[in-house]
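Just below sit the structures, each encoded as structure tokens.
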Structure I
Amino acid sequence: MLLKSLIKARKMLALSLALATATSWADEQQNVQFHGFIAQGIAKSQGSDFVNDDQDVSAELTEIGFNISYQINEQLRFAGQAVYLNAGNRLAEGGRIDYALFDWSVFQTPESQLNLYLGRYKNYHWLYSSTRDVPMTRPSIVLPQAIYFDGFRDIAVGGDGVALSYKQNHATWGDFDFNLSYGTSSISDKQTEIILSELATGRMNHDLDYQGSIFWQPQNSQWRFGIAALDSEFTYDKGQNDSFRDATIIFQRYLLNGRYEGELWEFSGEIIQERFLLEGFYSENFRQDNFGQGFFVQSRYLLNENTRLLARLERFYANKDDRRGNQLTENTGGQIPHYFGYQHDTVVGLSIRLAEHLELQLEHHWFEGTARLTPVVVPNTAINNDKHWQLWSAQLMYWF
């Protein structure tokens, strides 16, 4: 498995290095900016199928991306990014367009700016939602799964529709950012399996997605605070010989976050409450309505100009009224263990800048619980039979 992954990764890296020569063309174009990144790593999950089913060391930790920005005129810009991802069981392997949008600067003054985005826009509503798609801009290889669940990665990165951003600088109160978006995302058959079940033969559709957020950075402060809300709806149309029924899924979440960026220290945290309503799927009259809660607190320290340390604590409960999962086990007749009702994580990590555009990230996770493993709706209890499990990963990343 490791050898096969390495061969595949080597082919993708060779292709990326060839395509990287396009930067020389972009440099010659006054209104064009072209950038990219190549990241390859290894990972091992002991006691879960977070990376792969056999739990061996895997090279399924590949990220290759290219983005372009073209300034059409003073008010209109086009931007887009295409990526190839291979992260094992965490998400669907293959290429995708993370964003492809027209950015219209409606108006701009020294104190304010209004932008309208049309197309496949980016998600700017959460603390790391706009930077999770580029490996060297993330604080860790694996983000806090309570908020940035990898199973929903492609849906959460952005959407097809329209987004609005308004920035205001107040001489007394500081900087305010207001963001609104409406759109939907395409869901592949593989994503349907990751979210629902490997036995699902039907089609999952993303019918609507409304999001809004406000960020505030007080004047002359290194703190930034945010609040966000999401309301989305999905439907499932059963396939032929399907084990499941048609279904409707309502997914809502509310977030609070804060971040401090000092010369040496960085502190960040995010709190979430989310609603997961499932109607149908198991049977025509089935209905499950859970309110989950979670949070993470994180600290990073710049040890020297090339080395940064990371520590993080994370907690997530799939049902705030059943924090130990006992009711989950009872409701399923003992088929789903109680530890599928929560997932906690403790992380330590290290980032080393090897050269100007070359960085190595290392991290180790200690988990308790399996609530954020895929698939979500019909969990794999056969493989994920350990309450406590661990994950380590190392990734080398280059950008240009």
Structure II
Amino acid sequence: MLIVARKNLFSERTRLAISVGGIALAVFLIGVLLSLYRGWENKVGGFVEDSNVDVWIANEGAKDFLAAASLLPYDPSLGVDPCQQQIQAALQDPNRRSQAQKFPVQDIRECRPLIVRQMEGLKVEIQSGGEEKILKKMNLQFVGYDAGTQLGGPLRIVEGSTDAPKDNEVVVDEALGKRYGVQVGDTLKAGGRDWNVIAKSGGGDFVAAQTVFVSLDAAADALGFNDAKKTTFYVIRLKDGIDAKAFADGVDIPGVHALDRSAFASNTKDRILSNVLPILAVVLLLAFIVGLSVAGLTIYTATVEKSREYGILKAVGFRNSYLYRAVLEQSIVTGFLGFVIGIGLMLIIGPFAADVVPQFVIFTRWQDVLAVAGATLVMAGVAAYIPVRRLASIDPVAVFKA
């Protein structure tokens, strides 16, 4: 049976190449898109997931790090942390007093403000006459954090000074170096000020924007938050043994809400991926249809051309089930060859593309490779269905008369 299938399959090399190529293209596209989705998923949520913040406090409705659509009261002149300020303000309001009394402040180790804003940044070069020459434009996630507690600060320093940034100093994510050539010692312009790059950090690449870290005071001064007595988030580190989700659920003060690290990271991923996922789904479907169409058409054509041979086999006693298996094996062999070539191309071209285009972030999991193999098997099975129906209609008598 396999000999018949292999003979029919390899008797026309050009047709085989077209069929295998169509499936390989489909496998390549499906594999790349799945790896791209996984890569973006890891990048977008990685900073929040790996941060030292257990609970994020934000305005009601502000749910993620990227949009940072939160504005909370904070007055540094009062000399107490933002959580205590929020509680004290709530205690003075009869309508909020009962909720404030339930705030689990005894579970908090540290609570500090964190300023986060999306903005455009410029890589500039200071000319001899003091004029600035714009070299690059970039999208930044501008973060002002408390240097004492390091809450919400860089995950790890990969190059440059390990000291916390002071006035007019900034730590940039290493992705800015790969994408825009930003190096330690360069000058960035953001928030209406010039910042000297003192270090590079890792883990803060959100694909669409990259994090830069300055001191809390410098960020507040640059953005006017000191005068407004505002901050973006309150970030909390809990005492050992305290469950972050239970703590967040216990915060019940009107106008603000709390999210544990896992929920905040999930919302941050959804901010990007919810817009991308429908596009990826459509392209995946089109890739599957292309592979199925090419494989189905070529296998059907080969089956029709071999109708006489199949008719002879039926005439000498071979059952339809035997012929069905022969066609199915042709389709499976074609699918296997296309799968191997497609996955091979993905593993070779993917990393190269990521080096050329930094936004092309791929991460390949073995589970996704198995999923692509399953999709290829489905392609092969469906592609064999129409030729099988053609075999069932072959009349051995008519074949001999012809």
Structure III
Amino acid sequence: MRIAMLSVHSSPLARLGGKEAGGMNVYVRELSREFGRRGIAVDIFTRAQAHDAPTVVQIDRGVRLIHVRAGPPAPCDKNRLLDYLPEFIGRVRCFADGEDLHYDVIHSHYWVSGEAALALRRSWGAPVVHMFHTLGAMKNLVARGDQERETRERVAVEERILREADAIVAATPLDRAQMVWHYAADVGRIRVVPAGVDLRRFQPRDAAMARTMLDLPPAPHRIILLVARIEPLKGIDALIEASALLVQRHPEWRDTLTALIVGGGSEEERAHWNAEQRRLDAIRQRLGIANVVRFAGAQPQERLPLYYAAADVVTMPSHYESFGMAALEALACGKPVIATSAGGPAFIVEDGVSGLLTPPSDPPTLARHLERLLLNDDERATMGAAARERALRFGWEHIACDILGIYRDLLQQRDRQARAG
């Protein structure tokens, strides 16, 4: 079997924590690598964003990343990518023709890639499996201003993909319900398969050693960790305000508490901070907790297990998450997670068992939950053990099996139709 994986707007090898690189990038890379281990060939097509990007990069056994030159060789706004899709689609066809390749399935990720997948299906006759990762209608529902709203064009493309793709992968039952509610999608073509986690990379480690390696204060210093891109949707302002409430209640924590944000630019990269990070900096300065809330910057995934190990508790206070990969990574590392009740994290985190759920945009409740776990070592340890047990259900080998089941169902259906027709 050979799979064409489409990730037009962002490379699975992109630096995580930047503007367009997060859980989806990890998903595409790790699912493809798991397929490769099973002898399935995967070509991942992404738009080249640099002049010197090599056409083909061998990621793993049987897994290649193909840089497609379409539009300027630089990052660009996702909403402009539709202008470059005809060129992207044409070059993907040329690549496949040049190597005399036949793809059995096209698996697209994010709405822009879904549009490309539907066009390639007309050329190749391969079924299209699509995963949105986020939904424009849901992002608009929680947007706090016009700058956070998604375009009508994106929502229209998502509606078309839901009508025309052969199968849709939803990360959670709630994700599926949102597609049905907001887009009138056919529930019969939507399969729920969660994202996965690398259980070998993300596993419990010694906290003291991790803090030493990261040059972080040793216990009893308390560390709250948030891993996310720096954007309004992530609710980072709620963590900052909750941290201020904690310091008000426990003045002695001003010098013994750190809320560490991994993503965006570090304290030393202030000149390159985006508008949202500058806004967050202004909030922490106004609240007088710039020494408590610290920006560690984006980190390679290989270092993330150290940050999870160093933390006492991990939080994800987003306004909306279709899944929440960082929450799953934290659970796999044996850390309790205080996560938003809006979206995917409520599916991953068992409230009161492997963590706690909090309403979005609710700093007082977030502060109470953080205080509860930071003051109770035994409860943290119990939840941490339950967290690891929960994460064991999400190994990539299980996820790949379920996705392969979707592929095989579609191919068998196509074969039956061919024999009947």
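Side notes on the structure shown:
- Answer label among I, II, III for the case where helix-only ellipticity at 222 nm (-39500 (n - 2.57) for each DSSP H run of 4 or more, over all residues; to 500), calculated from the coordinates, equals -17500: II
- Source structure (of I, II, III) for distance in nm of label points 7 Å out along Cα→Cβ at positions 178 and 322, computed value 5.8: II
Throughout, read-outs are computed from the coordinates displayed, never taken from laboratory work. Bear in mind that the values here come from a model prediction, so they are computed numbers and not experimental data. Cβ atoms are built from the backbone, for glycine too; each structure is taken alone.
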